[in-house]
1. To which of I, II, III does the computed value -20500 (helix-only ellipticity at 222 nm (-39500 (n - 2.57) for each DSSP H run of 4 or more, over all residues; to 500)) belong?
2. Have a look at I, II, III and say which one yields 23, 15, 14 for semi-axes √(5λ) of the Cα gyration tensor in Å, as calculated.
Structure I
Amino acid sequence: MSDNTFLARALFDAFQSGDTAAARALLSPEFRGSQNGGPQMDADTLLAFSGAVYAKVANFRYEEIMCEATPSGFVEEHTVRGQLPDGGVLDLRLCVVGTVEGGQITELREYLDSAGAVGLAKALAG
């Protein structure tokens with residue numbers, strides 16, 4: 001496993017376990033992220049979103065993980081699964097493109113199936 005794929009796995013493992021301190025340690029102070037090309041978010045926004053998802057989705061986990069190093073970072077595809085508060089099942093496929101500089105993640109561009117995220121969006125809004 002390359003250093004870049006190790007960082008990717010460590011970040012998603014931290015999200016899966018709800019460990020925001022471990023996730024923050026992997027992110028550069030200049031971190032920026034986006035979902036489906038939307039507005040830029042900083043590390044605090046990403047960690048707050050991750051914490052909200054973790055709090056709402058029982059048995060939150062990543063499955064079907066494929067992660068490859070790139071010259072500037074990594075690309076990871078995975079499926080997010082869990083139980084939604086209304087009893088529905090979360091089954092959401094994502095692709096995340098990460099940039100790594102100086103041993104920290106400086107950028108994440110996440111692309112997800114917005115139709116598959118409807119149940120999650122409803123849970124986060126309620």
Structure II
Amino acid sequence: MLFTRECDYGLRIMRNLNTETPVSVSVISEREKISLAMGYKVARKLELAGLICSVRGHTGGYKLTNGLDKVTTYDVYCAIESHVIINECLTPGVDCPLNEDNSCFMHRELARIQGVLIQELKRYSLEELANM
């Protein structure tokens with residue numbers, strides 16, 4: 001698992017959308033020093049995940065579909081990366097040849113660590129994090 005630049009940008013975009021009115025990607029990109037192309041790319045992933053929605057028109061842009069109190073870092077991570085995986089052997093649908101009989105202690109330990117990581121990413125809403 002790697003918390004990529006795109007994930008960081010996703011969190012920053014979400015923070016900027018914590019308003020009553022839609023905000024354009026160009027405004028967010030300027031505020032956050034994100035290239036416009038990357039801003040649109042990340043916003044599109046957030047939109048496809050249902051975290052934000054687009055508003056058309058002269059005063060359009062994007063807005064949150066739910067408040068930041070309903071969104072966690074995990075939600076944003078999954079919108080950008082789709083799976084939290086700390087090692088290839090934990091990828092859904094991948095059969096690890098060293099863990100065919102569930103006897104690999106490394107697999108079990110990495111799965112435990114991944115579970116703890118997921119719990120921590122879900123621990124606080126973005127609103128709670130913003131108020132810490």
Structure III
Amino acid sequence: MKNLLKTEELLMCAAAVYALWFSGASWIFYLLMFIGPDIGMLGYCINNKTGAFTYNLFHHKAIAIVLFFAGYYTGSWGLLVTGIILFGHASMDRFFGYGLKLKEGFSFTHLGPIGKNKQAV
């Protein structure tokens with residue numbers, strides 16, 4: 001089952017790359033898809049709860065889908081591409097095992113603990 005879910009996430013990431021290509025985005029937007037949403041980690045400079053909130057804000061697929069459709073229906077290319085970038089990045093992170101963060105700390109995710117300390121939450 002784990003491999004099936006990883007394959008699904010990889011295919012969603014590939015669909016986002018295709019959507020960027022189809023939208024006519026320049027190469028910089030592909031770079032943004034791979035590193036841009038990680039700006040949400042800056043919230044951890046304040047505390048774990050704020051960090052989890054800001055990280056999850058930039059990595060939540062529902063928010064990405066809302067932005068995509070808002071851009072589609074309003075004709076805003078920027079919103080459309082932002083939704084694609086957030087969705088693709090979230091899929092890529094999930095493929096690599098990084099999930100939405102819990103308030104206990106960066107290494108605690110909805111997919112389970114990550115990093116060297118893989119103790120149960």
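No value in this document is a laboratory result; all are computed from the given coordinates. Source: prediction; values computed, not measured.
1. On the way: I: -10500; II: -15000; III: -20500.
Only structure III yields this read-out.
2. Values: I: 23, 15, 14; II: 34, 15, 12; III: 26, 17, 11.
The read-out comes from structure I.
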